[in-house]
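As C-alpha cells, here come the structures.
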Structure P
Amino acid sequence: MFRTRRPRHTATVEAVAEIAPRLARITLGGPGMSAFRCDEPTQWVKLFVTDPLDGQTIGRAYTVRRMHPSAPRMDIDVVLHGNGPAARWAEAARPGQEVSFGGPRGSFRPDLDAGFYLLAGDESAQPAVLTIAENLPAGMRGAVYLEVAGPEARTEVALPAGLDVVWVHRAGGVKGEALREAVLKAPVPRQRVAAWVAGESGAVRDIRRHFLEGLGLDRHRAYAKGYWKRDEPDHRDPLASD
C-alpha cells in the first residue's frame, strides 16, 4: 500500500536557541508555511536540510514541539549529538536560512478509558512525550519519565496537575539503559493503565516487553517505538506498535 504524499512546504529559520546542553530549539516560519497545519500531539515532519560537511541534502523526521498560535510558525527540538548530518546542520543553523519539509504525519489519540498514563522517552523523544502530556484529558493521573545526561540537561517543563515528572540521569552511562531500568521499576496502578515510550531501539524493545508481559497491558494501550538505534543512521523501527 502506498502512503499518501504529504505537501511540501518551505520555511525560514527565524530563531535558534540552546534550551539545554546539546539540545537546540529551532523556530521555523515564513509565508511558505501558511498552508501548514499541525494540531495533534506527536505529529512530525520530515525536514530536508543540507549537511554543511559534504553539501548533500538529507531528510530526517522531527516531532513538532509547538505551533505558535499567532503565526504560521513552529518549534523543532534537535539533539546536537554531533555525529549526523541533521545535527551538523542544526549546529550551524542561523536565522534567515531556508529549509523545506513534508508533513505532518502521525497522531496521538488518548485512551479516554485510561485512568493512568505512563510516558517515557530520552532526548530524541522528549518533544513527543511532552506534547502528549500537555494534551491529556483534564484530571488524568500519570508519570512522565525523561532521560537526560544529568541535572544540567533538564529543560523547563510545566505539566497539568496529576502528572509527575521523573528525571532520569544517565550520569555517563549508555543512552537508554537508565530509562529502561527506571521504567521497569516504575510504580503503576494495576488497572486502566496506558503507556507510551520512545527512544533507543534496544531499550524500547525491553520496555515494550515489560508493558505487555510484566504489566499485562493490551497492545492497543502500550505504544513503544525505537526512534533511533546505535550505529544505525536513520533507523526505522519495524516492531513499532500502532
Structure Q
Amino acid sequence: MPELVYPPVIAAAKTMFRVLDLRLTVKGSHHVPRTGGAVLASNHVSYLDFIFCGFGALESRRLVRFMAKDSVFRHKVSGPLMRAMKHIPVNRAAGAGSYQTAVAALRRGEVVGVFPEATISRSFTVKELKSGAARMAQQASVPLLPVALWGGQRLWTKGRPRALTRRHTPITILVGEPIDPAGYPDATALTVELRSRLAALVDRAQREYPEQPAGPEDAWWQPAHLGGAAPTPEQAAELDRRGRGARTA
C-alpha cells in the first residue's frame, strides 16, 4: 500500500528544519538496516524526539513506526495523521495488544521506534528502561539499535515553555551499532546492555554538543553532572512521583 501521508509529513518537517535553521548532526544512520525489521530505542528529552529519531533513519530510506500513547491518536488533529502513518497506539493500562501489534510489524519488516524510558527524562540523563524494546527485538528476531538525541529539549520539553520558533539550535542524532538479541539469555540482560550503550551514546552527544549554556539562567537544559541546572536523577524521580500522584488524585 502506498505511503500517502508519511512522505508529506517528512517534507513538512524538513521545511521546518530549514526555516528554523536547525543545525542537525546525524551520525551512525548507516546502522539502520535498509531492509527487514529493526527496533530503534531512543532516549527521551523532548516532545519532538519522534521527529528527530525518525530523521536518523532517512539515509536508509526507512519510515519508522513509533509507539505512542493512545491519547495522541484520539486527538482530532494528530489522531488521523498518526493512524495514516501507521504508528502504534499504546494503552498503558492494557499494553499487551500494542506489544503484539509492534511485534507483528517487526516480523513484516517494519522499523519500530520505542522510547524505553516511557516518559521524558527531566534530568536529561538515561532513566531506567522498560524491557519492552528488548522483548520485542527478541521475539521478532530483529536487531535493536540505541539512538541518542540531544538538543531538542531546548525547543520543547516537560516543565518548560515551548520555544518552537527558536532558531539555529544544534540537534544531535547518534545511531549506535545494532545489538543482536540472540546474544543475550533474556530480555533483562538485553535491556541492561541497551541502557549501557544508550547512556554512553547520550554522554557522547552531550560532551560533543557545539554549544554551552549562555549563563546561569540558560543552564536548565544541561544535566547536573555536566554543571547544568537540570534536576539530578534523584530529584527528577521525585518530580515524576509527585506528577503521578497528582494525576491519580
Structure R
Amino acid sequence: MVEVSVIVPTTLPDGATIESVERLARDSFDDYEVLVRREAGAAHARNVGIERARGEKLIFLDDDSIPCEGYLRTASVALDAYPAVAGRVRQPDDARFADLELPWYDQGEATTSTDVLPGCNMAIRREVIETVGGFDEETFGWGHEESELAERIVEHYDIQYVPELLVEHTYVESLPDYIEKSYLLGRADVRWWRLDGKSLPWLLRQSLNSPIRGETRLETVRRIVQRVGWLTEIAAGR
C-alpha cells in the first residue's frame, strides 16, 4: 500500500521524459507511486491506472502538467478533507495558444465548491470511483471524459476547488496541435450532448446558430474548427 497513487496517461514512447513524473521525483513526499499508462484513449488509460493503483488517494495528471513544490503533500491533505478535489491550472503567461474559454483551468484564489474537474490536475478518493464508476471510455476516448465523471460525482459527493494544488500546463505547443485539439473537442462535445439526451434538431441548431467570431483571430479559428468537429460527429451518427 501507498498513501497516494498518481495516474498519468501518455502517448509518449517508452523512455521519453515525462515532465510531471520528473517534477514529482524532486518532491520530499515519498509515500507515493506513479502509474504511467499508454493504453489508447485517456479515459481507458486512466481506468487501467485506477485498477492497478495501490493507494486510496488517486491523483490524475497529464504528462506535461508541471506540479508546484509540495504538490503531493498538498493533494494528500486535501483528500483527507474532501472526497474529490479540482486543482488550479495556470497556462504560461507567454503561451501563444492559450485557451481563455476554459473556466476549469483557473477558478480563482479562493477554496470553493465546484462542479468541474480539470483532467490535467485532479484528485479523487478511491471510494468515490467505486461509488460512481470510472471514466466513460465507451463514449469518450479523449475529451470531456473528466467533465462527464464530475457530473456523476456531484450527484453523491462534493468537489472542492483547492487553488494551492497548482500545476502549470500548456494548452498546446503549436498551431497544428491547436487546430487538432479544437476539432477533437468539437467531436467530444457532440458525444457529451448525445449522452445528455440532446436530439438531432437540437444538435443541428447548436451547430448552425453558435457564434463563430471570437475576440481574437485565434479564437475565431478555434470556433470554426470546433464547428467542423460538431458537424462531423453529427454526420457520423455515433
For distance in nm of label points 7 Å out along Cα→Cβ at positions 128 and 160 computed as 2.6, the structure of P, Q, R it came from: Q
Ranking P, Q, R by distance in nm of label points 7 Å out along Cα→Cβ at positions 88 and 120, the structure that comes out highest: P
Structure with the greatest value (metric distance in nm of label points 7 Å out along Cα→Cβ at positions 96 and 144, set P, Q, R): P
Entry that produces 16 once relative contact order in percent (Cα under 8 Å, 6 or more apart) is calculated, selected from P, Q, R: P
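No value in this document is a laboratory result; all are computed from the given coordinates. All values derive from a computational prediction rather than experimental measurement. Cβ atoms are built from the backbone, for glycine too; each structure is taken alone.
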